[in-house]
Structure 1
Amino acid sequence: MANHYEVIVVGAGSMGMAAGYFLAKQGVKTLLIDSHDPPHAQGSHHGDTRIIRHAYGEGREYVPLALRSQELWDELEKITHHKIFTRVGSIGFGPEGESAFIDEAIASGKEYNLEIDLLTGKEVNERWPGLTVPDDYIAFHEHNSGFLYSENCIKAYRELAEHHGAEFSVNNPVVDIEVFNDSVKVVTDKGTFTADKLILSGGAWNGKIAKSLNLNLPITPTRQPVAWFEADESLYSTNSFPTFMVEVPTETSKAIYYGFPTFNGCGVKAGRHEYIDEIDPDTMNRDFGSDENDEGHIREFLERFMPQAAGKLNRGAICIYSRTPDGHFIIDKHPEHPHISIAAGFAGHGFKFASVVGEVLSQLAVSGETPHDISIFSINRPALKPQLETAGL
């Protein structure tokens, strides 16, 4: 393995692996470094599946990228032997007038002429007998979304990247990065590598690694439980039930829950979006059930809205979210070193974009620009400035 490359990708998870593929496909001499051996269960891409939706409650600015991602995932499925995507549709619901997430998803669907149906709670219950939704809730159903097989996506991009000549250095944590005017030096446990350009896509470790780049990235890693429950297969299978994103009242405020239909007997998979259990990814407790709320919050939601999916716990897992202060991603070049690109803060809703983010990162590395509108993800936006300024940038 030669030690100098055109591009080094630090972090070969979802975004980094896709970037490695797009770079290698163009003949760029690329090295991907990862502290584990992807796909693996230490980052944010394990757990079998991820939702891909196009009507977007986090902001309509995401819709063009979601649509491009879908194109790229469909393309990946055609050129690989792995199953990548299953189209089951997606439903969202919440109290009318009190669900900003649902309102924005509906507005984004209308603005981009997506194929969505607007429904009342009563109509939801009639269409999907496995749901118990109050009549006065507002809902939408998006026909063309579904879910991705996340670990298959990583495997497919890795195989293709290797086919096109990308090299990998795995189980190899990065110790330090030195930055020069027109190159970088990456110091790892297994040796030192240099490159003309660098892509940082280290997931929950981005904050730690970025300190080598004189960046105080405002990234908060959090511990997130997800669980699979025994469910009535006639009500909740992929033949008849969609993925779901739901904004509902709780005892203290509101919460967003998400989930997937059952397939191959795995049970309904569900989780709750939270960003309060801050962790160190190197020392976090990865045992599902070590906190009583790991199962409890999810089961409470299912018992309330999907009672026939609240059976025995089949299994649980812990994943990591990495969130910025405003919940939007960081996809940009380093403020002082344009030969370094950064992908960070994907906050539990980023995996669906991995294909297009990989495309964007490869474009930034090769030409310094991208035709995609990524202005909302600027590292210099006001929400991030206070913490960036503490690093003197």
Structure 2
Amino acid sequence: MSAAASPLASTGFRRLLLYRISTLLSYQIVAVTVGWHVYELTGDPLSLGLIGLAEVIPFFAVAPFAGHLVDHLPRRRLGAAACAGLALTALLLALLAGGRLPLQGLWPIYAAVALGGIARTFLGPVYNALFARTLARAQFARGAGLGSVVFQAGLVAGPALGGALVGLVGKAAAYASAAGFALAAAAALLTLRVGEAPPPAQRSPVLASIGEGLRFVFGHQILLAALALDMFAVLFGGAISLAPAFIRDVLHTGPEALGILRGAPALGSVAVSLWLARHPLQAHAGRILLAAVTGFGACMIGFGLSTSFWLSAAFLLVSGMFDGVSVVVRSTILQLATPDALRGRVSAVNGLFISSSNELGAFYSGAMARLLGLVPSVVVGGITTIAVVAGTAWRAPRLRRLDLAQLQ
């Protein structure tokens, strides 16, 4: 394929994007619905944080092995199996919400969420490994931009759809819809026609294989700094996980408004990612990344201090624009810096840094809200995010001076 051609000219890439948005819609509908479900039962913001903890513990335990498997087994089939795990999670939650299982309390909900966390460990590594098989290397920056557009579109549509479904037809129907999207993602992968990477000529022991991926990431200052910056920003700036509490206790609205708040950051990110897909960053990418995460932290402070629903949504919208820049730059660094034989394992490490930080951030936000109160916890998180940017700029000068052309 010509490097000048649009990445969307690739049928394989289009199917890969369909897989990505379908898994995102499934996961986001579940995330909104389970948050409302749990807070409706407890009225306790810490219970929202425990949702994240229930997902991140199995995620941490399984992710390194998931990366090894993605580098050694057929990626499409592995991804389809993970999608089936997402569907099973949503169906179990639907049965719990409808009272069709003889189980009471929060632990069955958290157990289902844990199952979903295991399934999610495979989704990112499969996507990143197949990404490099569907596009020419010169198309990676534009492809990363389009992938971010789809990713953020799922983050817009998923919460809005989840909130609407909860408000209009109830929690059980919302969970059932999420299961349908997960099955659609599995179908997209199974019909994807793309060459699999050849298996390694000699298989290393599992732990040695995992160690190889870890050594690569921790030995690459630019990649490590970009991942760490994003991880801590998401960890300390995870105010969106407290949206159900803000909706009911500060902004005094309902589940439909929850969908708007959850989708606002992604809407801003979609707008930025569309622009970056047409105008890929090259020069001063490191400085732009640092500035974007600083802006994200400032928006979290504004969101925490707002008492107006639409002002809160505006702060989240702008935070998504800054986050969109961060996602595209980090994704491009990840694709350009990683050898093909290590894509599954490096992507799994990326998942440990990024995906798990969402859930740890949810737990941190819930615990801080219990300790300090809703508003102070969010403001402190935003301030800490800005401090992390300053520390990263000081400790990682190669990231600060990065032009993406250096990695090509």
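Every number in this text was worked out from the coordinates using simple rules, so none of it is lab data. Owing to the predicted nature of the structure, the values given are computational and were not obtained by experimental measurement. Cβ atoms are built from the backbone, for glycine too; each structure is taken alone.
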Original post:
With relative contact order in percent (Cα under 8 Å, 6 or more apart) derived from the coordinates and found to be 29, which of 1, 2 does the value describe?
Top reply: 2
Subject >> Computed 22.1 for mean count of other Cβ atoms within 10 Å over residues 182-189 - originating structure among 1, 2 >> reply: 2
Subject >> Read-out FRET efficiency 1/(1 + (r/R0)^6) of positions 174 and 302 (r between Cβ atoms, R0 = 41 Å, to 0.05), computed value 0.55, structure in 1, 2 >> reply: 1
Subject >> Structure from which -8000 was derived, helix-only ellipticity at 222 nm (-39500 (n - 2.57) for each DSSP H run of 4 or more, over all residues; to 500), options 1, 2 >> reply: 1
Subject >> Rg and Dmax of the Cα atoms in Å, for residues 190-341 alone derived as 19.3, 60 - corresponding label from 1, 2 >> reply: 2
**OP:** Out of 1, 2, choose the structure whose coordinates give volume of the Cα convex hull per residue in Å³ equal to 132 when calculated.
**Re:** 1
